[in-house]
Structure P
Amino acid sequence: MKNSKLRISTLLLMFSCGVAFGQQTDSLSLKKKAITSSKEDNNRNVMLNAANNTSPRDVNIGLPSTVGGITILENDLPVVYFFWPELPNKTWRQSVGLERTGLLKMDQLANTMGDLGFAVNSYAQTGTKDFKLKGKLTTSTFGWLQGDVNASGPISKNGWTYTAGAFANYDPSTYKLGFARNADETKIFRAGVTKYFNNDKGKISVLYKYADSYSITNYAVFQYGAEGKVTELDNFKIGRDSYVVRDGQMKMKDILTGNYYWASMNDEDNRSTSHNIDVFGNYLLNNGWNFKFSTRAHFSKAKMSNMIPLSIFNADPSAGYTLASTGQAYSGPVGTILGMHTPETPITNIAGRFSLNKQLGNHNVTFGILEQYYHVNQFTSNRSFFFQTVEPQPQRLIGPNTDADGFYNYNAGGEYHSGTENKLSMYGTDEWKVTDNFNLSYGLHLRNHIIDGEYSLTPRTIGFSFTNPGQFNHISQSFFQIAGSLNATYNVTKNFGVLANFLYTEENRRLESYSQAFEPNTNKIKSPLGAIGVFWNTDWLQLISQATYLKKNNNLNRYNLVNPANSSEAQTTTVYYDIQTLGWTTDFVLKPFKGFNLHYLITLQNPVYKKFNFNAFGKDYDYNDNNVLGVAKVLMEIDPSYSIDKWRFWASFRYFSKQYANLTNALYFAPRWETFGGVSYTVNKNINIGATVINFLNQRGASGTINGAELITDASPYYGKLLTGTYIMPLTGQLSVNFNF
């Protein structure tokens, strides 16, 4: 897979929780307030990521891990149109420069965006009529430094205001690289003006944002054992040591020109920059309709470097491996690495959302239009392979089948596409209080998706480049897609009721699907989701429990496979498949006495592959009904908190049952806990101090998938073998100071 850094975590049902929890409200005025808040679910630690400090947590819906992770919206528009090659965390971070942040539920994302999943929904800080200064300073036991500040206030007495902010992140993560201090460096600057209309009719804001970011992904080396347990090596600490080659350099061949060059994992070869201009706001029309608008012009230059471990094998003294830096003969464990580099790629995204909303009797109605234009200019992913030692900050090796610098198989599986996408959508939603006991919420999203660009069917053989003319084919596709949802709740009594939900989305292929040397399957991808359950609300308990069914067909994934018969042989294989998930989830919030709050969630699910077959290394493989990689069948979340006087104490426990780590399901990781805890103290109305501990149980196991092991069928020969994979952060302490004036 392209990258497994962003992992899936937990949850199956929040798209109905807010609706069910709001059913005790009887008056129409209070009901309108409940409807508005029900669109977001703020009872989730979505920003607590156990893998890194750079991204929000990903939310599981029973589908396999993806690179893009959770969708991130800012001012009602996606922060990036597509996550590859510009990852969302290259232009967006949780910041005091955001006025508010919440979790948009699945039905709202389907209705307004036409997409499947959850979304972080954030809104930028706009100008304020009174002066406000807020900020946050953060550090950690590993030297993380983050500064975040935003100021806003009036410009004149006729409604003009300003906002300005800066975010700077210097994060070494928890391991030491051989070539750089920081695994993540990100700077975001914001500035803008807001005009408030007379008579509280609304406001309009013009905001500019500049982002500059690079980040590096690390992996762990561990010894795999029976029952999915991993053992930490004496000379390699999981999460504390770097498995990125010591100099951070890799040699590439430009797939467009055929020229060789060196790319770095940090700085200029892995740094993305972007300019963002937003114009958004709302205006209350004389007829009572609220006109809301948000437009964006986003211009970026994306660059990306990745090194993905594939396998580890032992080389004896006669194998002919030498250290690239000294020429000294080497014997012992050898790691096979796939290097991927995307040179500077210009990206343009123009987007706009326009909607009208009004309360009409017992109906809360919204109609909207969404336009998204995207242009990527000659995206390429250049590839090469190399060998390295297996140790912290490993050294590059020269082998019998490499060139003089230690690289081989240039551009095998290299990627290319160029062109535009355009999505024009119309949507409508209605939240209808049919009777005092019966509520309906429904929406429909209609979208026209156009792709216009170029790709190539020329096979990506070893050493390939597009130096011959006439190797590009034209793409011209137009798709009509439907999405929507229907949610119903019925109160049997004042506190107890039943609910039923249905959600449906459609999509076809994107421009990115044409990156490889084949014509992708453009059949419609359909994702129906149905659920039925019960809810119970009292002053001290809010509970919802439901069963869920989800299916998604025609998924596409590209696997970097390693030949089980020859671990030094690898190939990129594209697979189409379906996924089916059955689940049951219970979620409650308990408030037994003043100051104490307990949130508990348990999900039982059974996600499996359907129609999953392909050919690799001259052999046919069929994984129909196998369990989905990286998705636990049992998920639990326990979030207690207690507030007294100026103190707040909290903890978050997340349990994951065993997760399958390869396609055959022969390898898996043992169950694990992700743990967080913290305390905060309110010094006064302006200053708050907080301390957080990540992984306070100090679990050192791995998670995710095992690179290069997708086709292994017998686990026993791998007991005691060295493998690589992703992991959760080791025990980490963080300290923050928040101020708000």
Structure Q
Amino acid sequence: MTHTRRWLFVATILTGSFLLFLVQPLVARMALPRLGGASAVWNSAMLVYQALLLGGYAYAHALSRFTIARQASIHIALLVLAGLTLPIALADLPPPSPGLEVVWVPLLFLATIGPVFFVVSAQAPLIQRWYAANEGAGDPYWLYAASNIGSFSGLLAYPLLLEPNYALADQSTVWSVGYGLLLALVVLAAVSRWKAANETDDADGREKAEPIGARRICLWLALAAVPSGLMLSTTTHLTTDIVAMPLLWVIPLGLYLLSFVFAFNENSTIGWVLAKVAPVTVILLGSLAMVSGSSGGLNAALASVGLLFVAAVALHRRLYQDRPGVERLTFFYLVMSAGGVLGGAFTALLAPALFDWVWEHPLLVLAAAALLPNTPLIDWMKRFGFGESSKRIAVLVILLAAVLFANLLDHFVASESTLGLYAMVLAVTLCGVLVLGNRWAMVAILLVLMIARGGYATLATSIKGDRDRSYFGIYTVTDDPVNDRRRLIHGTTVHGAQNTNPAEQFDPTTYYGRTSGVGLALAAAPELVGPEASVGVVGLGVGTLACYRKPGQSWEFFEIDPKVVEYSRDGSFSFVSHCSPNSEMHIGDARVVLEGMEDGRFNMLVVDAFSSDSIPVHLMTSEAFGLYRRMVGADGVVMVHISNRFMDLQPVIAALADEQGLTARVRIDNADKEAGITASMWVALSPNPAKIEELAQSEESADWQQLPQRVDTVWTDDFASILPFIQWENVLGK
């Protein structure tokens, strides 16, 4: 055992996996100024990484036909060649045409990180194969658990250590040094197996390898695809419909990686327990998979991530238990990787084109339930001596009881009886437990519970056609007849509302009321910046601000999502068509579009481009604010919307204002539910202090305040961390 060099192979696999999952958020951060922060961008990036991982595993499988000495020679040579592309730099691709982001984003990531990611991704199966070349090494599959410990560590290290402490150029240097260390470890691992490799007859090993039929391959594909797709669908579901909190994507991916640690370990008690209770957990927590519109809050968020982790452990453990011998190791990992790509492609590419909501999420939860080990916790039917006909009757009775209990849920929801609601959920879950052993009956009970716990409302919205989905988000148009108001909801955030009462139809609502910061500034625009002002608005929403336009002014809107523009053109919302029909509409990322325009184009620029509560960091950096300053010239005014449930951005804006030589004031407006006004926070900035003082001292503009003390570090395209500004009490108290 002393000659197996176990420590060396563990270190090599840990280092490779650590680097893989450190580079993923690093490249995403580099691309942020060109991509924005939509959750779909991360899903597209993950799909590219999964595809490169598949390529790496295919390469490792192809090498397995050679002696390990030749494998090592080829692999080390490719590592050196790929290293010539370092340090990492973003590929210089032209910006995408509107609607082609789904293709352009993967191409950008592929061109930027493809070579090194491909060759490093082959590490896990290749190094396991080398490790097993020593007769005393034993089963190498446990090393995959070590690989995912490295992956999990790399994923956490980026937001917690690398991003807060290093600029992007330094991050790339750190990663390049790590790559050099990996290359050295691979050379040492190859040397340690050189003699053993020459004594191994790989051809004989392949002849002795067990046959693997199509049915088994399909099972492997499914067991790998469902957790992979579920990881991405959980990310979309969380950030779209439950809690649109920044960095939330880290949690599903981290738990997905962690699941392998417990699954690919025969002696893991935690893995065994989670696999045993997985069917019950999936029924109980999966019941919230059709919840939409943030009605589930933090409980639904916790249920989603808990469900992902338990299901992933159980499915990956079933995959591990069906693993072949070491002779088929690389083929096994190749099929497993192909399953991951299938799951990712379904979630990131196919589902947005097919569905108007994240319907892929409940579908994948149902698929997980169908694939789970399905043995009874207590085989009560056998104990009571039930025959086959009696079992069928018992299952049918239990199914009917589950439907009855599920129907009672509506009554308890209407009566606001939390105790009754939980009692019915537990009753239906118990029905699911009683039918364990009958896979499809259990899946049917889960579906019944999903529909009862939010599925009715979610289905109804889709059937009515009030919801649309694009690459950048999921939008729902809802009518509120009680308050005579139509709203546009993006995920969990209202992005604008219009009164349906003709007398108030064009009155501003939500964050744009007349006493809001932007309302006061636009109303004072003729005095502040001239009667024929040119106004630019970044972020269209429902177009509420268009009705602040005054005669003689020229307005231009910037909107990244063509779907949002449609709402102002198809009659869903009429602010733009009625108040500013001749305004120029620019479709694309505002920062990219603005950079192609001449300086001083606007007298007033309004920046309101938040995606739910996620922060468009690329619009909040020194480079972005320098662009805004150039756009408004020496006497213009910039208005920035920073209302957010989870973050306080005032110190960030204060630092940016100081760095750019801008005078700034903040206006915090209170909510007025009766008038449809939402509490808002707007910051006014100008290179000319007199403009801000004039706005703040006018009679109508009372309560403009100084910004709080600035942070020491200014956000730039190279360096920005949102962690210090998250208000955790709001996150946990939601």
Structure R
Amino acid sequence: MSPWRRHRVRIALTLLPVAIALLHAIGVWRLGFIDRLDHFIYDVRLNATMPRTLDPRVVIVDIDDASLRQFGQWPWSRDKLARLSTELLKRQEVAVLGYDVLFVESDDSAGLASLRELASGALRGVPAFAAEVERLAPALDHDAAFARVLIGQPVTLGYYFTQDASPSTKGLLPEPVLAASAFPQGRRYAPRWNGFGGGIAPLAQAAPSAGFLNVLVEDSEDGVVRSAPLLGRYEGDAARPGYYESLALSVFRLSVGSPPITPLLVEDSWALGAPVLEALLLGRGGAQRRVAVDSQAGALVPYRGPGGAKGGSFRYVAAADVLNGKLAAGELKGKIVLVGATAPGLQELRTTPAGPAFPGVEIHANIISGLLDGRLPAIPDYARGYDVVVVLFAGLLLAFGLSLLSASRAVLFGFAVGVALIGLNSWLYLGAGLVMPLAAALLMTALAFVLNMSWSYLVEARGRRGLAQLFSSYVPPQLVAEMLEQPERYSMRAESKELTVMFCDMRGFTRLSERMAPVELQTLLNGVFSRLTEIITRHRGTVDKYMGDCVMAFWGAPVDAPDHAALAVQAAIEMAAAVREIDGIHRANGRPGIGVGIGLNTGVMSVGDMGSALRRSYTVVGDAVNLASRLEGLSSQYGVQILATDSTCLAAPGHVWQELDSVYVRGREAPVAIFTPVAIAGQLDPERLAQLDRWASVLAAYRAQRVEEAQELLAPLLTQHGEKILYRVYAQRLASMAIRPHDPGWDGSTRFETK
């Protein structure tokens, strides 16, 4: 039998993901998760290639919290903004001034409107009053003062568009930069809006240009600002339809002499009707600048780095410093200046690939920076055709290569195809600024490889071996042996179960890392983790992950363990003892000491195979997991090595527990009681038992705010066990309570805001 016929089933199986990927690429069957993966790939690549350098050409004048404290809450009176603009335009000689703020309301802070109402109403019979009001009007009309500053100056004001079932308009719109007839019928070329909030008439008529502030269109899939529209179509008023420019494009055009805009349309590569928008051409003749846009007049934002004043992409200057004249004359000469706000309550934060809380004004700044460099990345109109060709070519290679090669060579071949796809895509992005789809081809490669390789592993013996390989890195060998007896009971599918989770963190690791060579530090970590992991596995625990100097583990999955809490507590006690032993050796050798902090919690959590499309792991997630993590961080506050919740305490009655406190941790609205294990039940000496009884009385008096009683009960414990951090902490709390009035609303719990 020929190799083709012998492997026809494997070839057909491999072609299945190829067919699915082709349907997605062509657009017949768009799969949302593939689009989301493309977004993820783009975000990762953008973050990896951002220059993270300062662009000195663009400056942000920041209406920050300090400026508000000095000059009052927003909105400021327009005379302040007139002073600000005069300083920037005249003394600083900036090239262009753009306002990422709105001026949709008139400024009546000087009371001119009220005075005129009096003159025409209650004091109508006093002509002298009316005359005096009109004489003072120029000084009191702050809007007019601001407008006079803007006339003939390179200033762009901001406004916004809306799309509502019942549209509303406010203020004035500027003239459109393109008429509605600039684009042919039959296709949508830009976001469409039917309402707006424009500047008030005096300002809108005085400023030479204006641009809309919208950066996120309503049909954005995940709310992440990867691209922003440079043009938008307003069609709410039949008398003023047309295409309007964004703030970023308006500011840029002002900086280069306000060249006209011409859309560059190309034939649809899929021959589906009207031509497709490919770019915007600024200027005329051979001096035209080409601005790459997508089919909806959007530009991918070329983020330079993390946002904000500390991000380092743009210089931030406090508005107060400008108003106070702290900048040297001409310090901002020739700069493009954007006025925006980062003060709490004013700033417009957006989710972007460069950060989850990105200042809106800096999105405009990044676009302007990209326009100045001529480096806006683009998704060409032929991107879908590229995706089809790549998927088809790589799919055929995989279908026959994976099926005909040996297992080891097939692995190398599949890896090579994946690397080639990533390499080609990255070369197009870095070399030509083209953003091409990659997710469909990558997922097809991965799925084709998995289907092909798994064809030979359908029998039960192979399934058992796969199960052992799947869980061997997570659970102890003896548990894997138990799982292999009934493999059908176990899978990586997520489920909710009551488990006990542990977070164990090394204390003093930072001091060690400063004094030890990297190889020596690696040997230490490996030794400590090996010792702790051996204890966890001996007590039937599942190691979830290692995070720096922290170990995460859980009990009760994948193999059921009714006594999971008791197993976890005993493991924690032995781990703490093991670290104390290692600490003794370290101190004897003259090295800094190390300690351990352990957090335990028992509760319902989700367990299973979780993660991203590129990396997954068998892990636990949920509120109960987060709580254990918080407890690990709190252990040092009480001078103990192990902290556990009341749920773990109740589930492990074989140990004697000491209650330490009731706490609010970050992210939870209800308090949780925390405990530390003292000894195994029945093995506590009378003296220690008496100490615990006295401590319980201290805690009861403390929570009842009976300060003097609690201090009297605590005094003997401080005398006999003054080295205990727990007792010293409560002594300080009681001393503080003694000078404060009784708080009837206090529930006896301590609030921690840090993680």
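Taken together, the values in this text are just the output of simple stated rules run on the coordinates, not laboratory data. Quantities reported herein were computed from a predicted structural model and do not represent experimental measurements. Cβ atoms are built from the backbone, for glycine too; each structure is taken alone.
The value -17500 for helix-only ellipticity at 222 nm (-39500 (n - 2.57) for each DSSP H run of 4 or more, over all residues; to 500) was derived from one model only; which of P, Q, R is it?
Q
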Of the structures labelled P, Q, R, which one yields 16, 51, 29, 4, 0 when P(r) over Cα pairs in 20 Å bins from 0, in percent is computed from its coordinates?
-> P
When distance in nm of label points 7 Å out along Cα→Cβ at positions 250 and 450 is calculated, the result is 3.7; to which of the structures P, Q, R does this value belong?
-> P
